[in-house]
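I've put the structures underneath this note.
Every number in this text was worked out from the coordinates using simple rules, so none of it is lab data. In this text, all values refer to a predicted model and were calculated from it rather than measured experimentally. Cβ atoms are built from the backbone, for glycine too; each structure is taken alone.
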Structure 1
Amino acid sequence: MTDRPESAGSAGEFDRLEQEVVDHFFELQPGYAVFLGLHQYDGRVPDLSRAGTERWVATADRLLSRLGAVPANSVSASRALDRSLLELLLESPRFDIVESRDLDRNPMSYVGGISLTSYMVRDYAPVPARVDAIVRTLEAGPKYLDDGRRRLEAVLPKPFLTLTLAMGGGLPSHFEQAEAFARKESGTLGDRVHAARTTAEAALTEFLERVRSEWMPKATDEFALGAARYQRLLWVREGIRSPFEEIRREGEADLRRNQARLEEIAGRPDRTGELFETLYQDHPTASDLVPSAQRFVEETKRFVLEKDLVTIPEPATCRVEETPSYGRALSTASMNPPGPFDQGGDEGIYYVTPVDPTWPEKRQEEWLRSLNRTMLKNITVHEVFPGHYLQFLHFRHGKTSLARKVFLSPSFTEGWAHYCEQLAIEAGIGGADWKAEVAQIHDALLRDCRLIASVGLHTGGMTLAEATKLFVDKAHFEQLPAEREAIRGTFNPEYFCYTLGKLRILEARRKLLGPRFHGSLKAFHDRLLANGAPPVGLIETLLTVRG
């Protein structure tokens with residue numbers, strides 16, 4: 001028999017159920033809670049043992065049943081949408097555990113889950129309290145890795161193993177930086193981190209050695225989700241029912257549009273490479289890379305204000321720093337934004353990966369060419385204004401429900417930032433100079449190829465060699481970075497998110513800008529960002545439902 005609280009038959013009961021769902025979600029994702037600014041989760045590591053995740057799934061199933069039993073007339077239309085968000089908040093990790101079985105198939109789930117970044121980069125609490133969280137995380141590391149060793153299958157996909165070794169190899173420097181952070185405050189704190197770090201590194205070394213000696217010799221090339229699970233992925237992550245083949249066709253159409261525009265600028269197809277070469281040659285020096293990015297932060301902020309594209313909640317300050325050493329292997333540039341619950345202020349941290357002085361001169365030059373001034377400005381549009389940083393300011397200051405403060409759709413988040421690159425061109429950021437648009441198209445071609453490769457690799461039998469050729473032929477990549485992009489698609493099928501999100505935002509703009517927002521682009525953007533970062537399959541509904 002179900003009692004009244006179980007049915008969530010009133011607004012107050014639904015509020016309590018919402019909190020229960022969010023609390024349960026964070027049991028499995030405490031690091032994400034910390035990222036959002038909920039520091040009561042500091043230092044917690046989830047129980048990823050088989051028994052632990054079975055308990056989590058059983059409770060998630062009960063909560064999903066209770067959400068499904070909420071009477072339609074007991075909550076507002078807006079809260080009914082929140083119920084959909086809460087269902088996806090549970091369905092998404094449940095899919096990872098039960099259907100795609102990431103914890104059984106991918107050792108990156110464990111190596112990639114050990115992060116101390118949030119405790120070092122934001123001054124949200126006294127250093128001793130943050131060091132305590134670092135120590136507790138490191139002390140939990142050996143069991144965390146051992147749970148992975150016990151549940152991972154005997155035969156695993158080779159790309160997953162290769163990338164686990166690469167990621168794991170960068171963790172000791174991450175731990176070393178945490179010790180330096182603590183030791184800067186006091187020798188005693190540094191000693192605490194050192195002791196915990198030593199034990200964690202020993203467990204990590206053993207785990208990585210098992211990857212090399214036990215799993216790698218038996219590795220398989222089979223990594224694909226398959227058509228049914230890929231279709232489910234689109235639903236649990238983004239609330240999308242459209243067939244994945246339709247998604248692929250949309251990506252191919254966007255690729256053709258971008259190719260045609262690039263050829264139009266070039267004058268003829270065989271001259272597109274010359275356009276990119278012109279961009280590559282105009283790059284900052286190694287010492288001026290970070291200062292250049294900082295100048296672009298200020299420049300793009302002024303541009304957004306002058307063009308009145310979207311509200312910038314103040315204070316809005318973003319500093320540029322070099323990417324921490326442990327993150328440089330996988331990142332060119334990134335944003336560390338303030339979370340919606342963070343008490344540490346509104347400042348953003350824009351990371352740009354510098355030249356490594358130990359690299360050969362040729363490689364240093366290649367890196368600077370890839371971060372040429374025009375492309376660096378386009379990256380800044382994506383990462384800062386009006387992209388990720390501005391988006392998170394709205395996420396932080398928006399007066400919205402708990403569900404919308406917690407749900408973070410990859411396709412909305414990356415889709416907004418990618419859409420902003422196109423928006424900036426539409427608003428005239430390059431003036432009469434073609435270079436800005438060529439840089440924007442360069443990145444759009446990459447994102448189009450990611451979507452096409454994602455669908456192909458996981459549903460169409462596309463090989464890594466074929467995916468690599470796609471990036472070489474259509475995105476104008478050199479062989480090595482094209483191979484890296486192809487490999488990324490094996491473990492991260494969601495890198496479709498950039499193009500998918502952009503296209504969904506553009507579609508909503510086409511349908512709603514006139515009738516709903518009276519042609520005001522700023523009003524459309526403000527309303528869009530007021531919803532947080534919802535699944536892109538629900539964008540149009542969220543924009544038209546109030547109350």
Structure 2
Amino acid sequence: MLAAAAFFSLRGSSAPPPGVLLVTIDTLRRDAVTAGDMPYLHGLMERGTRFLHARTPIPLTLPAHVSLLTGLLPPRHGIRDNASPPLPPADKRPYTLLAEEFREAGYATAAFVAAAVLSPRYGLDSGFQRYDRPAEQQRGDPVFRYLNAKEQVTRFDTWWRARRTDKPFFAWVHLFDPHDPYLPYEGDARRAATGPQDSAEMRYRGEARRADAALEAICSRIDFANTIVVVCSDHGESLGEHGEVTHGYLCYGATLDVPLVLVGPDVPAGEIDARPCSLVDVAPTLRTLCDLPPRQGDGIDLLGLALPELEAYRAVVSESLYAYRLYGWAQQTAAYDGHVSLVDGGPRFELFELSRDPGEERPLEGARATQLDKALLGYRAASVGGAGGALVGVQTPYGSARMQRTAFLPPAENRKLRDVREALPDVAVLNEVRRLIAARRPGLLMQHLPNLELFAAEDASNPAPCLELARAYRMLGDLKQAAEAARMAYERGYDVPDVHKLLLVVLIQAKRMEDARAWFTKHGHRLTPEDRAQFAETLGN
């Protein structure tokens with residue numbers, strides 16, 4: 001625990017400004033940082049200030065990084081998942097990104113992001129003089145493309161050796177390796193798991209070791225005497241807990257708890273801070289440490305609190321609208337005070353005492369947490385609204401055709417929606433069908449059609465299973481069923497380019513040219529310009 005938490009920067013005004021290295025390790029669970037799996041990061045935590053109860057405001061890569069780099073919660077910056085519209089230009093939004101602030105202060109700024117989900121098209125590159133990233137994900141590409149940890153070290157090292165040493169720097173390195181798909185630790189060979197002992201969790205922890213080795217290589221270039229180093233993750237990984245294989249759908253500690261450590265000048269060494277905190281606290285803390293102007297936001301300066309404020313009660317709130325925006329299922333929120341977590345999953349409302357139940361498996365019966373409940377209600381009340389809104393199709397590395405539903409529902413309305421935990425087996429069906437379509441395995445695909453058809457029938461307002469049914473039927477050569485399924489996806493709300501293009505292709509393949517022309521005349525404006533021109537030529541419109 002910080003001895004007095006009334007810790008203020010003692011750096012004199014004549015001292016050179018410190019450099020800043022921010023390393024985010026994607027999908028890293030807080031409990032994965034052990035001396036055995038991640039010895040270097042574990043050592044950094046002993047060397048600097050470790051924040052024992054840090055959480056992400058949202059368990060998805062893009063919005064979590066936006067919160068980290070702005071100090072704002074998702075309702076304030078508006079990015080709710082990896083398919084959200086991009087950030088507005090700097091002169092069109094009421095807030096700034098850290099890179100913009102550091103560049104204005106005379107820093108050299110550079111970023112090295114490892115996955116297309118942080119592509120410049122989302123706006124996070126604003127303020128960075130250099131923004132290295134992988135090639136854009138191509139539409140329909142079945143292979144998820146990212147830069148591995150070794151490639152990230154090489155890119156950072158190239159910039160580091162060529163940079164101007166007379167300027168302070170703000171550098172952000174994003175490591176993606178703990179993210180699914182998990183690869184064996186021995187080398188970087190892209191091989192399938194072999195042997196019953198090679199479980200997903202073992203491969204995940206091997207990925208964490210690879211990230212740790214990259215972190216050590218990056219930090220070996222740094223002079224800690226005049227560099228502030230921040231290491232954290234954007235979110236965790238469920239690894240099967242609560243029925244969730246990866247992350248994004250639920251709001252439990254497995255995906256919300258993140259490691260967070262600060263090391264460097266004016267940062268207490270060997271300290272453990274046990275207050276609940278959030279990734280939105282990183283931006284105001286760095287502003288203070290680097291003498292940047294303060295900004296309005298949702299976070300606090302973790303090293304600058306006056307002593308009386310140390311004992312003040314604080315709850316940090318997290319959200320996920322991922323399943324709601326994709327499928328219309330219940331919105332997820334959680335409030336956490338370092339001891340107790342209140343999880344509002346719509347139909348499922350649970351309170352957990354984490355000292356006795358760290359895995360959040362045994363909800364407390366009859367217990368109340370008034371302060372946490374108020375925190376959740378206050379958070380949701382900030383943007384209460386209905387379930388309407390236009391639906392748009394966006395292609396990202398994580399999928400396509402997302403629902404544009406952003407406002408929080410009143411609790412009574414949210415309780416009427418489908419329980420996400422109970423619905424996760426249907427997500428598994430969707431994912432397997434998508435995998436088999438991408439791999440062109442019609443024989444195996446037929447075995448999964450009954451489950452997908454049942455999903456579409458029972459979740460009668462959900463367009464997602466209809467779209468996958470259309471794609472599956474087309475691969476299997478049943479063009480009549482494919483057209484009906486695509487039309488049903490449209491009728492359930494997917495008025496999106498993917499659906500219109502698929503239906504037109506199926507109608508043309510089935511020689512139903514008059515139907516295709518009628519559909520194109522009515523809905524062709526929804527297609528991309530390239531697709532619209534191609535269909536106009538094919539149909540003679």
Structure 3
Amino acid sequence: MKRLYAFIRSRYPWAIGAGLLLAASFPNIGIAGLAWIAPALILLTAIGKPGKQAFRIGYVAGVAHYLASLYWLLLIPVKGFPILGWVALSLYLALYPATWVWLTWKIFPAKLNTDNSAPSFQQWAERFLSVPWSQRMLWAVSGAALWVALEMTISRLFSGFPWNLLGSSQYKIVPLIQISSITGIYGLSFLTVWTALTILCAAMVIVRRPAMRSAWIGEIILPMAVVVALYGSGYRQLLKPESEHPQLTVALIQPSIPQTEIWDPKETSSRFKELLHLSELALTNKPDVVIWPEAAVPKMVRYDDDTHEAITGFAHEHKVWMIIGSDDAEPHPHSTNPRENDYFNSSFLVGPDGTLVERYKKRNLVIFGEYIPLVKWLPFVKYLTTITGSFTPGDRVVPFVLPDLHVKVSVLICFEDVFPHLVPEYVSDDTDFLVNLTNNGWFGEGAAQWQHGAAAVFRAVENGIPLVRCSNNGLTCWVDAHGRIQQVFKTPDRDIYGPGFLIARIPLLQPGEKRAQTFYQQHGDLFGWACVGISLIQLVRVRLQQGKKVTTTNPHE
């Protein structure tokens with residue numbers, strides 16, 4: 001009972017609450033405004049605590065945040081493993097907010113701990129405001145840069161998992177997200193954290209100097225001015241009249257196949273027939289292209305005769321282009337065993353004459369979902385996943401060209417569209433739009449579909465190009481070059497997860513027109529790397545200052 005009482009009186013319940021508020025800023029709850037205050041609340045729970053304790057408090061907040069926002073991992077229809085994967089991934093990801101809390105207080109220009117064992121909030125505020133305004137503002141900017149630096153790390157380390165980057169919570173605020181064409185999604189993350197930290201500064205002023213009614217305005221004036229300017233600039237961009245463009249009619253087929261049926265060979269025939277039936281219904285709208293999602297084809301289209309004949313015969317009979325998701329295999333290039341193959345998660349372009357025109361092999365595989373890392377050196381790792389083998393990653397981008405339609409597209413498979421720094425490779429100056437084929441049926445009717453879709457919005461803005469999403473069970477939609485979700489598939493019952501099809505008309509480049517490159521596409525994560533540099537400079541500065549203090553106070557000198 002004493003331990004429970006001590007826990008209740010500790011900072012941890014507040015940290016858990018702050019972490020849950022951060023989770024609520026992402027879909028499906030999606031209260032975007034919480035992202036503008038939650039980082040400050042997480043930081044506030046560790047105020048005045050030494051480094052290790054601040055890290056632990058931030059870690060608790062991070063665990064609460066990721067357990068809540070990634071709850072959809074529990075919907076994977078496999079006994080036992082979902083809980084293990086959900087907890088393990090959350091425990092790993094929580095290291096990042098924990099590090100941010102620890103280092104952000106570490107770079108604060110003054111010590112906030114007091115001689116009082118139980119200082120009041122007013123005492124902390126007094127210490128906080130003893131720092132000059134200019135230094136507080138620099139600290140807020142540095143804290144935001146540090147957040148971005150950690151997001152840059154999480155996007156790349158161990159193959160990367162840039163899921164629910166803070167900026168993606170703002171995907172519905174279309175005028176504001178236009179800054180992503182310059183800074184990438186990291187600009188939105190920076191802006192929200194910078195604002196949150198200045199709101200914390202303003203709260204300190206209100207608590208300590210309540211009689212000075214307008215003093216707090218000086219704390220938030222800079223980020224507010226930037227937010228207003230960026231919103232206005234983005235709004236003006238959206239108001240610009242767009243020239244007339246030719247359109248391509250596409251049929252996005254959403255079969256809504258339960259994951260258990262994808263694994264069940266007894267359901268192979270019935271689900272493939274249903275896929276063809278939905279496609280035939282969609283043809284009444286005379287689409288130019290029929291698109292199937294990832295994992296829609298139950299058998300390898302290149303190796304199973306019945307599957308090959310059904311797909312190529314469908315395309316030839318109806319004189320329609322098709323983009324489909326299908327597994328594929330090739331003999332292993334360095335093996336003497338003819339039965340040893342490399343397997344790929346692939347997409348195919350099928351021509352209206354019934355030929356397999358082109359193939360793209362997925363390059364960025366899902367860790368523990370499509371490949372097992374380090375299994376040659378750490379054999380026990382294979383017991384942490386339910387998969388029995390690994391896919392081989394592709395080695396290049398393969399554009400799909402539809403010459404008679406004057407169309408060129410690039411395909412992204414599954415979560416490849418959540419990597420900001422990789423998608424620019426798929427966009428050339430004559431690419432008409434991006435296509436994402438995905439199977440979120442792994443996660444039932446959870447928030448994963450919406451969180452995944454939010455990331456796709458930013459890939460469209462960053463690269464100034466429309467993006468079409470064809471999903472097994474949602475979110476099937478298309479996003480224009482400004483990040484506006486133009487159409488979303490819904491059943492007659494307004495359900496995004498059910499079976500059906502969406503007819504979309506995608507704007508194309510004019511014949512001979514070249515797509516203007518965005519700043520982000522040209523220069524990549526220049527802003528993100530600048531934040532990494534700022535963070536390193538600040539940490540080195542603090543380290544040097546601490547070294548000088550130790551030298552000054554050394555009694556042996």
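From 1, 2, 3, which structure was distance in nm of label points 7 Å out along Cα→Cβ at positions 204 and 476 = 5.3 calculated on? The structure behind it is 3. For the read-out FRET efficiency 1/(1 + (r/R0)^6) of positions 228 and 444 (r between Cβ atoms, R0 = 41 Å, to 0.05), a value of 0.85 was computed from one structure; give its label from 1, 2, 3. It was calculated from structure 1. Which one of 1, 2, 3 has helix-only ellipticity at 222 nm (-39500 (n - 2.57) for each DSSP H run of 4 or more, over all residues; to 500), as calculated from the coordinates, equal to -20500? The read-out was computed on structure 1.
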